[in-house]
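Structures are listed in the sections that come next.
FYI, it's all coordinate maths here, none of it is from the lab. Everything numeric here is computed off the predicted structure, so don't read it as measured data. Cβ atoms are built from the backbone, for glycine too; each structure is taken alone.
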Structure 1
Amino acid sequence: MQFANPYYLLLLSLLIPYILWYVLKSGDKDPSLQISSTLAYRNAPKTFRQYMVHAPFLLRCMAYVMIVLVLCRPQTSNSWSDRTIEGIDIMLCVDISTSMLAEDLRPNRIEAAKKVASEFISGRPNDNIGLTIFAGESFTQCPMTTDHAVLLNMFNGLSCDMVQRGLMDDGTAIGMGLANAISRLKDSKAKSKVIILLTDGSNNAGDISPLTAAEIAKSFGIRVYTIGVGTNGTARYPYPVGGRIEYVNIPVEIDSKTLASIAGTTNGEFYRATNNNKLREVYQQIDKLEKTKMNVKEYSKRYEAFAPFALAACLLLLIELLLRETWLKTVP
């Protein structure tokens, strides 16, 4: 522990004149009751109250010390620690095109995917996990990290709103999303490198074909699990009309053949998720993967630690006030 304002410790020197004043004042008190002789009381035993008569003064001094320590702002020091854990490297590659708003999964495809993936992330604390998103283009939302609190925060904020507001082109660039995820895994030293690709359509955008990206993944020893999300036939889709939402049925067009080819090329698996339970099956398969040791360097940030001292000062002052005004109260 260290102090942000150590020069406030000089205030402790004020205790010296205060203690001297108290000692001199205590010895210079006039008696409240005058009697001719005290010989009759010379053998009288001292009560516990007499021993505690200076307790309020001591409590007040201790409270003053606590207040000075609060002013000094005690802080925990920054620290680095290295530890070895076992886990695998995973990139989640999620489609956020507007078709993911279809409500054949509850409450819709994107929210169902987020919920199941969040459960998966929370259940694998030792894995190095990152997030890539794609629609008509692709970018990395979160690089691989073992700080899953940060990852989950970004994941929970995921929506199709970026496409709706024009921040990303709409469409389904499966090859671009896969290539982006590969770029994050290609230099990994882990024995098991995995991409979980989730989409509800067929490739219709981007400059890289899905099968070309699959060959690149294979060359780097990356296994790709592909998930086609959506029911068979048609799906209920919210369509804005004149300031209100109308629901229309849209056909579910998932390129299962291409997704199966990507998984087959990379020794992965293709899953057809027509409901939330099917969506969870892919994560059960990943649990069987071989794990590898990773060295993780953790940084502990400095934080304020004055609260215990402030609480102690308040308690000491409260006890001092109660004793002085009740049990140890004196009359002039």
Structure 2
Amino acid sequence: MKRINPLLQFTTLIAFLLLAPVAGAQITGQWFLTIDHGGERLGILTVEENQGSLEGFIDGGPIDLSLQGSTIEMTADYRDGGGRLLSRHLTGSVANGMMSGTLVAVHDNSSGTWRAEPWRGPSSSAPPAPVDLTGIWSRISAGTEKVHLDYTAAADARIADYHYLDDPALRCISPGLVRVSGWPYPVEIVQNDTQVTILYESFHEVRRIFTDGRDFPDDLPATAMGYSIGHWEGSTLVVETRQLKPGYVDLAGQPLSENALVTEHMSLADNGNILRSLLTLHDPEFYARPITRYRQWRRTPDTAILEYDCDPYPFFRGLELEGTLDEYWQRMRQAARRR
């Protein structure tokens, strides 16, 4: 039997103990994540150390993360265009202050690539330098499409009680700012010195972002799209939205409280042909950490905003035929009492 030098064993152990925390420290913080899987998807990866272990979050939702030396593995859930809950397994390496690797979608073994670079968040020190956002924009990325979030106990209870009948979109009612702003239909932006107006094809929503220095009013009711005030930080339009009507973040029933606050950072890229928006939802009643959504649109001047054709009759008629119409009205009365 071959003997192992005890001094070599001790040296190896010390090297492992010294290097392991250093490797972890190299990736703690926030990263700008790019996933190339059926199109480019942008998001924010956060890595934190908690009692000696690493924890990962994408867009505010927890993921499985492990780091061995310079090799990193992550598994994150997402939702496809058909609403199915799926997951991606990402593997790669950490080198020279960057991360990169390949990914596989668990359900069909489709593959892609990913990369991440350090991210410090939007800058707030630049003097105002407004740019013109006017035009028609078509969505090219809905972000990472992360579903499971960092829920509070109140959110867990609300999600457990959720039923598909609660989704307002099924009966042609706007599901609110967070969802509508990420839907695949185009938007048109009209801008002047005191206001940025966004016309959504989805649900024919009209949103006014006031940039004239006003404060939030005290006497207006909450609405699906809320009340928005904006200002310029450099060439980035920073928007804060309050007075949002309680609703849902996703069709899986993640709740939105009456005290939710949304901030957005909108900027142009690619010589003004790409519109990027980082949306952050602050709602501590239901989420232990803010939710982020990084979305992109391409300027499409030849696109038209079409009629949004939605008729609630099939929804209600279907419930009547199924014998569940009374259940629906009961749930609506319960929801009204909660508000």
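Which of the displayed structures (1, 2) returns the greatest value of mean projected area of the Cα convex hull in nm² on calculation? Show your work: numbers first, answer last.
Numbers: 1: 29.5; 2: 23.5.
Largest calculated value belongs to 1.
Given a value of 15 for relative contact order in percent (Cα under 8 Å, 6 or more apart), point me to the structure among 1, 2 it was derived from.
Source structure: 2.
Work out the source of 11.0, 29 here, i.e. which of 1, 2 gives that when Rg and Dmax of the Cα atoms in Å, for residues 190-229 alone is computed. Could the numbers behind the result be given before it?
On the way: 1: 11.2, 33; 2: 11.0, 29.
Attributed to the structure labelled 2.
Identify the structure, out of 1, 2, from whose coordinates distance in nm of label points 7 Å out along Cα→Cβ at positions 246 and 270 was calculated to give 4.1. Could the numbers behind the result be given before it?
Values: 1: 3.6; 2: 4.1.
Source structure for this number: 2.
So if we calculate mean count of other Cβ atoms within 10 Å over residues 102-109 for every structure here (1, 2), which label has the highest result? The partial results should precede the final answer.
Numbers: 1: 19.0; 2: 13.2.
Once mean count of other Cβ atoms within 10 Å over residues 102-109 is tallied for 1, 2, the winner is 1.
From which structure (1, 2) was helix-only ellipticity at 222 nm (-39500 (n - 2.57) for each DSSP H run of 4 or more, over all residues; to 500) calculated, if the value obtained is -5500? Write out the running numbers ahead of the final one.
On the way: 1: -11500; 2: -5500.
It was calculated from structure 2.
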